[in-house]
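Below are structures written as structure tokens.
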Structure 1
Amino acid sequence: MITTVLLTPDQLLLQTVCYETARRAKAASVELALVRTAEKNSWLMECAKNLQANEAAILAANAKDVAAAPGYGLSVASIDRLSLSPGRLNSAADGLRQIAALPDPIGEVREGGVRPNGLQVLKVGVPLGVIFFLYESRPNVTVDAAGLCVKSGNAVILRGGKEAIHSNTALYEVLAAALPKCGLPSDCVQLLTTTDREAVGHLLRLPEFIDLAIPRGGESLIRRVADEATMPVLKHYLGNCHVYVDAAADLEMAERIIVNSKCHRPGVCNAAESLLVHEAIAETFLRSAVKSLHERKVELRGCERTRKIIPSAKAATEGDYGAEFLDLILAVKVVPSLEAAIAHIDRYGSKHTDAIVTQNIAAAARFTRAVDSAAVVVNASTRFNDGFELGLGAEIGISTDKFHARGPCGLRELTSYKYVITGNGQIRA
């Protein structure tokens, strides 16, 4: 039996709007693929300048979102991600300038040579096409995503969360105003302003127009996109990041690293959620580190051995070791060896970012080989798994997948390639 679903006029209108948005993006992507590097860089620099020139209007729009945030049930950490400031706007503008300074991956010859039969074979960078980018809370990501997509020759459809609608709209208006001025197609950057969740479903069913979906936000958003998308999805589900303090660690360094990894911005995906400590130095290290963590109001949840050293720590559950808290909460476990730390990360980790603090070169080498994460860090904060910090200019997200991109995704990760084969009459025997 076939069931026919009748759409209301409003539903039909929304479906049509989404279809037209995607269709225009596809047409714009064809134009954008042919735009010269100089014009794309001109747009990036113009947007960077205009972000700072329109600071007051953007911050006023953001203030509306921040004022409404408690009504959406946002946590303190989520409100921090939502909030803009002059410093964050300056960072966004600097990110655009960094993207402009990077080599254009489109048309780049990545490999090449001449075959014995005289054929010239070149592997050349090309755009993916149209990217549907969904994100929550962080309005500065509007700027990063648009900048990366345009520089890599991709049209982008932006869809932020309802909690940031005023901020995203204000930022988008700055970006869109500069497109025709710099010779770029107006539809290569579009913002979906409806907050209707059905719009996401409509767009995820348009693989003829959209080449890649990138969700950036909470696990429920990412799983919905992964489940419903009819095109490839670039994603990570959780950021359960670990810091392991080895027996051979510099303990002062280790304390700085765990405090920064946990407390610098606890509501982001590269913040540490679990601390593993070798039993040989556990008592000395934990008694010292707990003071710094408590000063910053970090709640500790530890194993039995941890609680013997730190009686104020709550008992950790099995769920705590697999959790992404996105808050000032840290799961702690004392482990008997490097191998036990690696096994713990393999069991509970999310393959996002994991760090070791050690002065033992062999231990560091073993950790980096054995831990299967998108980023493995030695003697530094987990917070460095970030496109801006790694010199990518910015990032559109962090992928824990292995196809086609992994880790912070910048310009190169938003491209593919084609083979250009040039001959002088060769035919195959």
Structure 2
Amino acid sequence: MGVALENSDTPQTIVNRLGQAAKAASFVVSQLSEGQVNALLGDIAQGLRDAAPLILKANAKDLDAGRARGLTDAMMDRLKLDGARIEAMAACVEAIAALPDPTGHVLWETKRPNGLDIQRVSVPIGVLGMIYESRPNVTVDAAALCLKSRNAVILRGGSESLHSSLALHSIIQTALRAHGLPEAAVSMIPTPDRAAVGALLAADQYIDVMIPRGGKGLTQRVMDEARMPVFSHLDGICHVYVHHSAKPDLAREIILNAKMRRTGICGAMETLLLDEALTDDAARGLILPLLDAGCALVGDARAQTLDARIGAAVDEDWTTEYLDAKLSVCFIAGVDAAIDHINGYGSHHTDSILAEDDAAIDAFLARVDSGIVMHNTSTQFADGGEFGMGAEIGIATGKMHARGPVGLEQLCTYKYLVRGCGQTRP
């Protein structure tokens, strides 16, 4: 947690204490050298490997509680940790350490006629707030990204992953202490009390930017109540549009991967758009692998004629993030109609076109209004790690400051350095 808390503390007093300490810690972290930060991250990665049995024990408590609460298979998958996922977290921290330092870069400079030298230089934002659900690995990803970008962070994980997140957080705290750094550089709210969320959203005197990562309800609440700027991460209503020029084998593999690789992540395809110029046989060849893999399909009138297992879609299906083995399907009158559908029903997250026609590809890439727009690849590549960012703190679906994967560069702002030699303004 980074500061001593009392059992009698209310969520508001907890947030205030953590906020004050995080603000002070942010000034310490901002002055760390690249070598110091990388050494710290290296120890966090090794700490994760060494503490794997303890992490799994804590995760088992969350999984047991999740089963008792009746969480869906997709939610349980998001919650689950195993040896491979712990190793992936450790490797991710090491990958972040190996990335170039995002701070201290001269982004722009000029020399004025009066002799003033002016530079725009990248600097940390300060203190970030992170509210997230389900996935305990976000605890590590967020901490590593914030430390590498010289920011302090206050974390608030979901109640369903509390034991796992606290276990991971304790490893980070141990590494901070070993390096003589303030534990408040990475704080975690230790209570599942939902009032803590409201207290955090009101703490603009301590927190510079809030980042939500979770379901629509969480994100909407953060956007409605936060007194500080928000890097919004709305639903992952991701589309794949199959143009009539698409290669059938390529399209079949991409569609299956985009939906079924992991159904519970924000980059999973939720709506499949089929060009109405496709024959029924061609369209059927694209959706049968999904049905055979256990994916439930709902669709428009023509889609329902392709297979008896396809149910009727209702209006809500086009704006639903299923996060499960379910998909909506409809036929669409060409690339212009596909673009209109995506811009109208989508969440501006990730959308892909499968096509070989250059005009259709260019139109889709230029006019789809999403943070990530793809051609001939799976939407499940919507991930900062896959983009070479080491990891991401989320996928921002807004347009201010950060958009798409939020990595190291997006966790920095800038300031102007002005150097003179006695100039006064006339």
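Every number in this text was worked out from the coordinates using simple rules, so none of it is lab data. Only a predicted model underlies this, so the values are computations on that prediction, with no experimental measurement involved. Cβ atoms are built from the backbone, for glycine too; each structure is taken alone.
Some notes on this structure:
- Looking across 1, 2, the calculation of distance in nm of label points 7 Å out along Cα→Cβ at positions 72 and 104 that yields 3.6 traces back to 1.
- For 71, 64, 60 (Cα extents along the principal axes in Å, calculated) the corresponding structure among 1, 2: 1
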